[in-house]
Every structure is written in structure tokens, then in C-alpha cells.
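In the part that follows, the structures are each spelled out as C-alpha cells.
Quick note: the coordinates plus some simple rules give every number you see, no bench work behind them. What you see is a predicted model; the values in this text were computed from it and never measured. Cβ atoms are built from the backbone, for glycine too; each structure is taken alone.
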Structure I
Amino acid sequence: MTSASPEPQPEPTPSPIRRDRAPGLPGHRVVFGMFGFATLIVVLLFAYWHFYTRPFRDVQVAIAAVYPDSLPQVIGGKHKSHKTDARAELRIVVRVPTDPRVDVPASEAMSLRLVGIAEKHHDLSRYQQVDVILVHRVPEGEPQHWNRSLPVAEWRTLLAAQPQ
């Protein structure tokens, strides 16, 4: 019986992947990518909010000067602008310290004053309607709302009839 010598085995070729590291992106690149993406999102949100509120910023600042701590929000445009009967509206939302439904004449006077401030700082002729919403936030409860929506012509009539 002859003993056959075993054939020599070829040496394995080195793998391009290191055995001590999983394939894919290095961790530091993933972290930098996440920070970059977060920074991009913050910049885009800031730019969107800046351009969304810029036309109404003067009105908001003027209302805040007259009514401190009211956190005024003023927005305008067409709701559902793709519809042919969409109306151009200016909406003024202001926080008030008490329930605006209790003293309706005071709420009406405040709404008239808010529209007067808006008239001084913004061109209302671009809108068909102005909505004034007074909100009283109740801790641990539902907010209390009072609103008045009138066409711009009616607001101007009320402003003209108001004693100076």
C-alpha cells in the first residue's frame, strides 16, 4: 500500500473586509450625517416660519406693544386656495387673561381695536374678511374662545363710527 501524500491546500486569500469591523459606514460618519440632517431641518423650519410670518410681523409687534403677554398670531391668505370660491381672510388670534365670553362689549371693543391696529400696519384691501379670535387658556381645561368675522368693509364702517 502506498501512502499518498496529501495535496497541498492553497492559502486563503485575505478578505477585503476586516473581521473586527462590520461592513458599512463608520460610526462617526453616521453621527455627522445625523447632525447635518438635523441642522438642515432646523434651518428649513426657520426659513419657512420667517417667510410665512414676515408679511404680518409688523401687525404682531404692534398688537404685542398694545396688549403685552397676548401672544398675537396674525396670518392671512386663502383657506383651500385651490377652490374657486375660496375667500381671502386675515385672521388675528390673541390670548386674553379672562373669559372673553363673559364681557361681550369689552371683547367687541378689543376686536375693533385689533382691526384698527391691523389697518394701520397692513393693507386690508387684499382680504375679503377679517377674523378676530380671542382665546383664554384655562389650565387643565378647554380654552375659551370668542370670535367675530366680518367683511373688511363692515370693519371699516365700524372703525369710522367709533369715537376718536
Structure II
Amino acid sequence: MQLSGTIHTFSKQTKLFVLFFTLSLAFGYFAGYKFLFMNTGFTPAGIETNYNGNEDSEDAEEMKFKKSEREIMSIIHNHVLSLSVLFFALGLILLTTSLSNGWKAFLLVEPFVSLILTFGGIWLMWAEVTWFKYIVMVSGISITLTVASMVLIIVWQLYFRKK
């Protein structure tokens, strides 16, 4: 089955549906960054404190306690399952674009690799392999750049790229 380039042939209703699905998905994904910033400050130390707590620090502005194993497993389970479905849906739409096969392959696989690194890294960091906070940060940035790229490419090819 040939999918590549079919986005240009979608009906107006299908393009509108894909556009609003993609924009809604992006809105939901990026809205989570406000919550992430509030909890981590987008710093390696903030990431570690969010999961491992800071109860040993006397000068902490806000007391945080180490998450239980149940909490960590719930966070990992919920995020990996829901984000996998999100990346799969976005990937299916990306397959219909006329982007080169090399770029498609990268953009289709990268979020899954970074998802495993991010949430596997959170578990390892919680298990006291604290240097993994840097892997978590880099892989999280990589996921974000990939999702933003996918959304922009899809929107561009829906309306601004000629057949």
C-alpha cells in the first residue's frame, strides 16, 4: 500500500479532521510542559528532586518526598502507554506526507527510543542511578523537538505544500 504523498490528495473534510486532531494532540502534549516546569524547573537537579525528594535539604523552599515504587511505576506505566499511542497516531499521519524516507524513518522511530530512555531513565534515577537525570533531560528534549517537527511537517503539507 502506497501512503507516501497521499496527504496532498485528502478531501477538505479529511484535511480539516487531520489538522484539528494534530493541533489538539500538540496542544495537549505541550500543555504538559507547564506542569513539568512547575515540578522540575527544567533542570537536572529539579528532575532528580521531583522523583527522589529533597527531605535531606534544610534550605529547600518546598519539601518534596521521594516517590514510592507504586507512584513511580504508575507514572511510567501511564506515560509510556499514552505517549506510545500518541506517537503511533502522529506517525501514521506522517507516513502520508511526501517527506523523504530517511527523515520519515528517523521521525517515526526517535520518539519511541527517547520514550524508553526518558522513562527508563526516570526509573533508574529513582533507583539511585542519579546521573541518569541528564539522560532523562536530553531524551525529553529530543522527544519534544521530534513531536514539534512532526506537527509542523503535517500542518505544512496539509495546506501549504503543493501536490
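A few comments on the model shown:
- With relative contact order in percent (Cα under 8 Å, 6 or more apart) derived as 17, matching label from I, II: I
- If you line up I, II by FRET efficiency 1/(1 + (r/R0)^6) of positions 67 and 147 (r between Cβ atoms, R0 = 30 Å, to 0.05), the top spot, with the largest value, goes to I.
- Entry that produces 47 once percent of Cα pairs over 29 Å apart is calculated, selected from I, II: I
- Once FRET efficiency 1/(1 + (r/R0)^6) of positions 27 and 115 (r between Cβ atoms, R0 = 30 Å, to 0.05) is evaluated on every structure in I, II, the highest one turns out to be II.
- Answer label among I, II for the case where helix-only ellipticity at 222 nm (-39500 (n - 2.57) for each DSSP H run of 4 or more, over all residues; to 500), calculated from the coordinates, equals -25500: II
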